[in-house]
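Please find the structures below.
What follows is calculated from the coordinates using simple rules that are stated; it is not laboratory data. Note that this is a predicted model, so its numbers are computed, not measured. Cβ atoms are built from the backbone, for glycine too; each structure is taken alone.
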Structure 1
Amino acid sequence: MTAAFLGEPVGADRLTTARLVVRPHAADDAVPLARLVDNWNVVRWLAEVPFPFTAAAAQDWLARAIADHAAGSHCQFAIERVADARLVGQIGLKRARDGGAAELGYWIGQAHWGRGYAGEAAAAVVAYGFQRIGLATLSATCLADNHGSLAVLAGLGFRAAGTDWRSFAARRARIEVPLFRLDRAAWGSARLRLADPPS
């Protein structure tokens, strides 16, 4: 199943990078999703995700994600490898009520860490948010000791913007976390610098 997001035609939100396909979730993602997320080393970094994360929990989450994507409230993408169509993670944009901003979130299954998949998928989704949807600002949070995610956000051009609070269901705690922001103008300038390096 594919779904339109924020008025785009069906299929327009299937993104392809060098190694990955970033696509709307389908109902049959439940089993591989549960296998990836039901891992303390993954879920401990994620806000609002319970542990254990069962197949039933995955089915419930997917039903909501697919409905939200179709309604245009926010999108949740599966991240799969081009080479074998294997699901390796998830990434999403949760749109703010004013419509001009969204929050970026992502995770990669532990077996696939260290390969640059998070940064590759996130770069595609950030471009999608700014270029196709027309967002003005993106935000993101992560735990202060999540060095992998901090590196991904820095590589994308996100800058520190204070702190916020998030509920971490698996930890049964509400935790203050660093907040990061990236606006479309700064993102565009960074892309131009990368495309035209000084001689």
Structure 2
Amino acid sequence: MLRDHLTSSSVLLVQGVLKNIIQPKLPVRCFIAAEVSADAREKISEIMCAAGQVGLKVVGKELLHITIKFLGDLDEKEVDNCWNAVDRCAGAKIPVTLSGGGAFPNPNKARVIFVNAVSPELAQLAKCIYAGTLAYGDDKGFLGHLTVARAKGRPVDATGLIEKLGAIQSEEIIEKITLKKSTLTSMGPNYEDIYVKNLG
């Protein structure tokens, strides 16, 4: 009986292992991002917390980044293809100016609130990455910004908050480009680095 039990358990274990090996990995939601400094994230977070804007879901400071391109759902091979494009395009560290805030579609009826990220060099990098990843994700083009909050439901009047974000004026150096996996949860998105490129 014990021998039969062990044999049965072993078969189930092997079947489980084979299932994990054979079963194709599900596509993952991905985007390419430029990372800003911890000091910049801290300052933005302090302003957002002090503002206390009603009707907004504030982005946690550990999640703040500059999105270069949203790629959508990718399988493993497609992730590698996109990262090869990043690796070809990215090289030197990139200066960027964080300067004030804005909103989509407009400050009076805002759904997304952001901090401007101005950098000709980053825009050029984004152009190169878009050219190398035409088959994937959106084709909206690059607009340098860090999303800091989103409306929970209806659009909000964010004019006061954007005025407070005007206090943000800093020169940053982008030292890292990442390709991230985004997992949407009831508590908000979770991000996980799949690939990291340290700029020289």
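Between structures 1, 2, the calculation of distance in nm of label points 7 Å out along Cα→Cβ at positions 46 and 86 yields its largest number for 2.
Here relative contact order in percent (Cα under 8 Å, 6 or more apart) was calculated and came to 19; which of the structures 1, 2 was it taken from? Show your work: numbers first, answer last.
Values: 1: 19; 2: 29.
Clearly, the read-out refers to 1.
Between structures 1, 2, the greatest calculated value of distance in nm of label points 7 Å out along Cα→Cβ at positions 134 and 150 is seen in 1. A value of -9000 for helix-only ellipticity at 222 nm (-39500 (n - 2.57) for each DSSP H run of 4 or more, over all residues; to 500), calculated from one of 1, 2, originates in structure 1. Computing mean count of other Cβ atoms within 10 Å over residues 78-85 across structures 1, 2 gives 18.1 for structure 2. Suppose percent of Cα pairs over 32 Å apart works out to 10; of 1, 2, which structure was it derived from? Structure 1 accounts for this read-out.
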